[in-house]
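See the structures that follow.
Read-outs: derived from the displayed coordinates by stated rules, not from any lab. The model shown is predicted, which means the values in this text are computed figures rather than measured ones. Cβ atoms are built from the backbone, for glycine too; each structure is taken alone.
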Structure 1
Amino acid sequence: MKIVLATLNAKYIHSSLALRYLRAYARADFPNIDLCEYTIKDVTMNVVADIYKRKPDVIGFSCYIWNIEETIPILQMLRKVLPDVKIVLGGPEVTYDSEYFMNRIPEADVIVFGEGEKTFHHVLTEFKGRNRLELVPGILYRDEEGKVKRTFPRDKLDLDEIPTPFDDDDLPTLTNRVVYFECSRGCPFTCSYCLSSIESGVRYFDLDRTLRDLKRLIDAGVKTVKFVDRTFNIHRRYALSVFDFLIKNHNGTIFQFEITADILKPDVVQYLAENAPPGIFRFEIGVQSTNDLTNSIVKRKQDFEKLSDTVRSVKASGKIDQHLDLIAGLPEEDYDSFRKTFNDVFALGAEELQLGFLKMLRGTGVRHEAPQYGYVFMENSPYEILGNNVLSFDDVIRIKRVEDVLEKYWNAHRTERTVTYLIQREFQSAFDFFQEFGDYWEEQGWNRIGHQLEDLFKRLYAFLDARGTNNLDIALGLMKLDYLQAFKNKPRGIWWERTLSKEESQEIIRELAERPEILGERFAALRLSEADIHKHCLLETVPFHPATLERSEESELLLAFYGRGQEAGATYFYKQRERERVV
């Protein structure tokens with residue numbers, strides 16, 4: 001029996017952990033399994049043709065909120081060209097409201113709800129044998145008359161019954177992709193907007209097995225491992241054991257964890273601060289809202305003061321990047337309240353702030369209670385809200401503009417110096433900067449056209465100029481620093497008008513070649529010739545003291561050096577009026 005396991009990932013770089021679990025559990029009895037990963041951007045005909053040429057007897061599709069709408073046309077075409085094939089669906093998107101999907105997708109023979117490994121194996125066994133699907137717990141199926149039938153739920157698996165999902169022949173295909181990994185299933189919390197709240201309790205894989213699998217991924221050269229445990233640090237000793245193992249064995253692999261920050265103990269933070277290599281760990285921390293009433297309604301227990309202490313401590317270590325999540329549109333959080341939430345969280349100084357919008361996921365408590373709070377939302381996936389009793393569609397659209405410029409100018413790390421300065425000195429708050437800029441962006445119609453890097457800087461400058469921003473020359477100086485930092489090699493051109501003439505630049509370059517010590521010992525140690533300075537350095541001026549950003553009486557000379565083969569952006573050297581200094 002030929003089996004195809006397939007899914008549409010959001011991006012090519014992603015990989016499907018679910019398909020690998022299903023294959024691992026079934027392979028001993030059903031060795032003829034093809035694992036086929038596509039993306040939501042792939043052409044439907046191409047996906048269908050690729051599956052068709054494999055001549056499967058059974059096709060299993062893993063369905064999620066991000067791929068269900070793209071999956072359905074594929075299933076419709078497959079049924080037409082492979083009329084006798086058995087189609088089995090599973091995954092979070094079809095687990096809840098399964099009857100709805102059996103009716104919406106008549107091409108499906110079976111839907112697996114809940115954990116799929118043992119159930120899918122059982123379904124394959126029945127397909128191969130007597131075809132008595134009524135004996136398989138955890139499915140919906142069609143009987144001989146085409147009526148949809150539901151069996152009893154399957155008991156939860158002992159996780160260590162599941163073989164490792166990472167086959168030796170599969171590992172080489174994962175080195176340049178994001179590999180998803182789990183130590184546990186379930187979540188101890190009951191947040192009503194999250195599917196994880198539906199399953200009570202937390203189960204863990206055996207720790208030794210977890211460490212063995214991680215070592216195999218590391219030894220295979222996998223670059224990024226993302227843990228999908230809903231609260232990685234809920235089991236302190238288990239988490240510490242994994243942290244310790246990865247610190248000692250990481251070999252350059254990057255690991256990302258979902259952390260509940262208000263229960264991360266100070267001694268764990270201290271251990272990581274003292275022992276974790278910089279850049280190896282990334283923490284994703286869900287804050288969602290700082291509105292106490294909102295958190296109470298969605299049954300989210302959170303101590304924001306403790307969370308803040310943890311985020312600041314982790315940041316102070318300089319070892320771990322943090323990605324904080326917000327959800328706009330939660331119950332009873334209006335526009336002004338969300339503005340406060342945004343500013344509360346932005347002030348923590350995390351490297352990234354992800355602004356998302358509430359999705360009314362099938363099976364969640366917040367969807368069940370939607371009428372109580374006046375929610376209107378998208379009919380089909382991703383079920384994103386359009387408004388509620390305290391947040392109008394106008395408000396949603398405005399916050400969308402905040403999200404857009406936040407991604408372009410903060411999370412992309414293109415303008416950190418500039419944006420930090422503007423928020424601290426020229427705007428009332430972080431939210432107000434992003435909102436005002438987002439409104440201007442849309443007014444100019446820039447949301448309908450593409451952009452290059454220099455366009456982003458030109459548009460930011462145009463916005464600041466149009467609103468009459470104070471100290472615009474200082475903002476421009478910071479934009480120069482941010483722009484030049486984005487390049488590994490000396491840029492061929494710049495987007496602003498040069499402040500030094502060719503003659504002035506030539507004279508300065510000649511002087512620096514003869515007396516490099518005027519830019520300090522570090523610059524002198526580079527031992528650059530006049531030709532080297534021409535090739536690897538860019539000269540400009542800025543109107544401020546680089547350490548304080550206070551306005552200088554005379555412009556400061558800025559030299560941006562692009563080293564031979566250096567991985568980071570420019571190294572900056574300044575010539576100050578009172579004394580020499582390298583920054």
Structure 2
Amino acid sequence: MRNLPGLRDLTAAGLIALAVLSGAALAPGAARADALLSGTIASAAGEKMGGVTVSAKADRSTITTSVFTDEAGNYYFPPLANGKYRVWAQALTYLTAGANVDLGKKTRRDFVLQPIKNREDWIRQLPGDELLAALPGDTPEDYRMKTQVRKNCTGCHSASYPLQHRFDEQGWNKILDLMKHVNVLGVYSGPEHKATPNIDFHQKELAAYLARARGPGESSMKFKLRPRPSGEAARVVFREYDFPMEHGHAASMDGSDWSLGTKSSMNHVAGVHDAQMDFDGNLWITFAHTSLETTIARVDGKTGAVKNFKLDDQRGIAAGTHGITRDENGILWFNTRSNVQRSRGGLGKIDPKTEKITVYLPPEPMSGTAGTLDADLNGNVWVTAPDGALRFNVKDERFTEFKSVTYKNQHGTATVYGLAADRTGNAWWLLMAQDLVDYSDLKTGKSGEFKLAPEKAVLESLTPEQKKMYETFQPPDFNTPFAWAQAPRRMGADKNGDYVYVGNSFGGTLAKINPETDQPYQIGVDKDHNVWTNLWSTDKVAKYDPTAGKWTLFDLPTRGTESRHISLLERDGQPLRVVIPYERARKIAVLTPRTEAEIQALKAQAAR
């Protein structure tokens with residue numbers, strides 16, 4: 001436990017760390033920003049439209065800025081650099097309107113949105129939550145199938161990806177034949193591979209259900225779209241940074257045009273997994289797919305220029321990563337793992353100022369690192385292991401291991417996914433496949449555990465045949481759970497308060513835990529105790545105010561984002577910035593709130 005691990009010091013020019021400046025990502029965004037862009041959005045009927053997404057991207061830039069119209073249909077961008085821009089406005093069930101704009105000191109550009117007449121055309125625009133909500137679920141039979149879609153068909157992609165298409169029953173059967181042999185890494189294992197029990201058992205019913213909803217005939221889906229953003233949700237600004245593909249390749253679509261639907265993640269398009277902002281406003285990302293160039297990367301917050309850092313794996317492939325965190329001194333920490341052999345993982349550190357990389361390896365017989373990290377307030381970095389959590393003391397460069405109470409049992413292997421460190425210095429980690437929450441006790445050096453309550457309505461809806469199937473069911477991985485699973489995936493701690501929060505990704509709930517009482521109640525947390533979470537199966541971010549018990553939803557400007565992480569940066573004298581990486585769309589977004597007073601000031605400037 002107390003052995004000093006092996007470590008390697010690396011620099012950006014060292015043997016296994018290679019920094020590559022991507023010239024294709026250079027952008028003119030660092031020019032002086034003093035031009036004002038504003039306008040009004042109206043429908044073809046003359047109605048002023050609130051909550052419309054308006055985006056602007058300068059020629060040759062990799063940065064898109066987006067705002068939303070207020071209740072009167074007016075929009076106000078923050079000051080932008082002078083130059084030529086593409087500007088476009090979008091709202092669900094309306095055609096996209098756009099124009100090329102030569103932005104000067106003050107520029108006004110109004111748009112009129114025309115309604116979409118073809119139902120399939122606006123269905124293609126929809127984010128995943130709208131499609132899931134519209135699936136039929138009023139009868140017991142439909143409710144059971146809707147549950148299976150929610151629990152088995154949204155683990156690795158948003159519901160918008162398959163449900164934007166229509167297939168007959170035979171077509172859906174072919175898709176299910178394929179997907180029941182695809183693992184959590186997206187790898188097709190072949191027809192001889194043992195099929196995923198959930199899909200295999202329910203396949204006939206699922207294919208018929210999906211054909212009624214998204215087949216060639218009259219659809220059983222009932223759409224009731226959410227209102228467009230208003231109030232706080234309509235005041236925010238998004239800056240989205242493109243992350244370029246390798247070797248000059250480019251995706252055919254990037255989610256900016258909703259009418260094209262949700263993009264595929266094939267052909268090396270996806271990969272941007274977690275992201276943090278450093279104290280200078282630059283973005284650092286981990287890359288979770290196989291790459292020849294990128295273990296981690298830095299995106300310049302002003303220009304969008306990308307700098308890749310490669311740690312060598314094997315055969316010229318870059319070592320893989322998954323999670324990243326920032327400690328209170330601004331140092332960034334990330335896990336490392338082989339993309340070739342999935343061997344024991346390490347703990348990486350990079351100082352954003354010097355770009356010096358150090359990799360620490362847990363000593364034998366400890367487990368290697370897994371994919372999620374957090375820094376406590378006592379000089380330690382916590383990182384998950386496959387069977388527990390590791391605490392790394394930064395000063396002493398020493399690992400301490402905490403094993404999960406449960407690892408292997410009659411339900412299979414309880415692999416660890418999410419982790420957070422609370423304000424007392426203890427860590428909490430999530431065993432997603434079995435709805436278990438484990439935690440460290442620093443006083444005793446031991447671990448504790450409790451189980452989250454299941455979805456009661458789902459349990460009560462099971463047929464005798466389903467109950468019998470689940471008696472011997474073992475989830476093949478954490479993305480194919482029990483029907484009643486909450487599936488705690490990732491979490492965050494209020495380091496200025498008393499609670500730890502868990503995002504239950506298949507249960508669609510937020511669990512609140514008091515470390516003093518261990519009572520689950522219902523995942524960056526800001527200094528005002530608001531809980532921010534990315535809704536990874538749709539294109540939204542949510543904020544929960546625990547004092548008021550109020551949720552606020554923020555629409556992301558891109559379709560098919562599939563965000564798998566969220567992080568916050570709060571610095572004295574600077575606005576809150578919420579960082580959201582888009583795994584499928586290959587971008588990193590920064591949400592910045594604006595007050596009503598700030599909007600009114602921009603309105604006054606535009607009117608002068």
Structure 3
Amino acid sequence: MNLNNFMLHIDPVIVDRGEDYYAEGNVSGVICVDVGRYRAFVRGSDIYDVNVIVGPHGDITHSECSCPYEGGPFCKHEVAVFYSLAADVKKAAAGGKSSGASVSLLAELATALTALSPEELKGIILELATEDAHLTRALLCQHVSDDAELRVAREIIWSTIDDTVNRASVSGRVVAMRGCDVVLGKAKAHIVAGRIERAIELCMAVLAAAVKVLPAHYEECEDDEDDEDDEDDEEDADDDEDECFEAEVIGVSNPEDEPETVEECLSEVEAALAAATDMRSAPEQVALFNRMHAAMGEYVGSKRYDVAIGLLGACGPLATNLVVGRKLREVYQEYWKHLKSTYRGYDERLEALLGHQHAMLTQHGSGAELDEFLLANLAHGDFRKEAVTRALERGDAALALELAEVGLKSASPWMGITWKKYMVEAYAQMGNVGRQRELTEDLLFADGFVWHAQLKALYPAEEWPMVRAKLVGRYEGKEQREHDFMDFLAAEGLVDKMLERCRKSGHLLETWYPYLTEHYGPEVKHLFIQHIMRLAIQASSRSAYAGIRRVARLYREACGDAAEAEIIAALRQTYARKHAFMDELSR
């Protein structure tokens with residue numbers, strides 16, 4: 001992929017959006033930071049940083065963007081920069097003046113700045129900062145003294161939020177979180193430097209703000225167990241209904257571009273606590289957990305169990321500390337009991353809690369403890385499947401079979417395939433060949449031809465012909481499995497049956513003619529002609545005409561060049577007035 005043809009290798013929707021961004025002038029500050037290395041800034045819902053490496057012949061060898069897009073290898077901001085670079089190349093080739101991307105501006109700037117005095121540099125920085133509040137906050141956060149850092153961080157966070165006019169929109173919330181992003185960047189630097197406590201303080205400051213500004217992605221409609229009389233219930237009913245409705249609307253809407261500041265905070269807290277396992281003593285680790293536990297309590301008090309659970313999950317690395325590990329298990333049980341008694345039915349917070357607990361036990365618990373947890377929570381997530389897998393791994397086929405059979409009773413047809421696979425393995429461990437045969441045959445028809453060899457291996461050679469005849473009968477009653485049936489017939493060498501199927505469904509020839517031409521050459525030719533003519537009668541679009549041309553090429557492979565020439569000539573004579581068809585036949 002290069003600057004001349006990148007639009008052919010990227011999703012057309014992304015290409016169109018990127019071209020619009022370029023045409024609207026959203027690409028600014030394209031600079032050459034080194035030979036073949038370019039950096040640009042693209043305006044979108046935020047200012048995104050794009051870095052591109054271009055080879056000597058225009059090949060795009062690397063590209064990355066700071067935006068959160070994960071829908072493909074390239075985003076619209078990168079495409080906009082590709083268009084800008086391609087335009088520069090064209091201007092240079094025509095002898096015109098490029099936009100400046102080919103000039104190493106950073107190198108020139110570095111040279112110019114070395115000639116300035118400290119006072120002059122300070123004046124330039126202050127002048128730029130006066131024009132850009134975000135730059136002011138970023139510089140201040142990076143260079144403030146240790147004593148004032150936490151206070152300044154909070155001011156940066158909240159001044160950015162307060163300066164944002166429309167926080168009700170997603171784009172407004174993205175802007176509001178820019179101060180949080182700056183402070184999180186400083187927290188990451190502290191983690192690298194081993195300043196664990198300060199990093200956590202900054203993360204918690206960001207978290208407190210993000211929780212207030214960003215919507216919670218769940219429905220906050222719970223049973224209130226503390227109401228003492230019905231009168232209070234009636235007085236609060238309307239307010240409760242409004243609160244539930246508002247939360248429900250927020251919970252259902254979760255746009256891709258919604259800031260993920262809360263998740264990023266929790267991730268950095270976890271990174272800091274993971275670093276603490278190597279860089280802090282056991283008592284210091286306990287002290288860190290106690291601080292986190294106190295913060296969890298505050299969020300529980302404000303009914304933000306989602307945040308408290310996120311913090312609890314972030315404490316997972318500290319489970320290597322015996323004291324903390326015991327406390328973590330106690331908190332998990334406490335939260336689990338509360339959530340089960342408070343929220344009705346399925347609840348995302350309960351699932352998140354169990355997910356974090358599962359991760360902790362997987363990494364830091366014993367095998368017996370993990371097995372006990374899985375068996376206690378079989379109805380959640382994929383815990384039943386993991387419990388079955390672990391039982392099979394340790395040779396407990398009876399338990400695996402029991403768990404899989406229960407799963408099968410309540411499963412959808414698709415999930416039923418999964419449970420039957422487990423059951424086949426369990427019966428294999430138990431030496432029950434009869435049940436293996438029954439289930440494997442079911443899987444052959446439910447999951448595909450892939451089970452043919454395993455089923456065949458379960459029968460003595462002398463019994464297989466009778467079984468094969470029965471299977472052919474079953475396949476003949478399942479038209480939707482015709483390609484599996486053809487796979488089966490080919491594997492069993494039943495070429496006559498394959499020909500019979502092709503007589504009924506001409507399209508099968510397109511895949512299976514190589515098995516038939518040796519024994520049934522003339523009939524294959526006849527069937528191909530019938531199939532192509534039938535397609536021609538039905539065709540009314542260019543894509544259909546192109547499909548006929550493709551089948552004609554297969555016909556040539558099956559029956560030779562002369563046969564193809566004859567059928568093409570016949571089509572030209574019959575459909576001479578369909579110009580699009582004639583065009584496709586010429587290709």
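Tabulated values for the structure
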read-out: Computed -4000 for helix-only ellipticity at 222 nm (-39500 (n - 2.57) for each DSSP H run of 4 or more, over all residues; to 500) - originating structure among 1, 2, 3; value: 2
read-out: Given 4.1 for distance in nm of label points 7 Å out along Cα→Cβ at positions 310 and 510, calculated: source structure among 1, 2, 3; value: 2
read-out: Source structure (of 1, 2, 3) for mean projected area of the Cα convex hull in nm², computed value 42.1; value: 3
read-out: Among 1, 2, 3, which structure scores highest (criterion: distance in nm of label points 7 Å out along Cα→Cβ at positions 270 and 446); value: 1
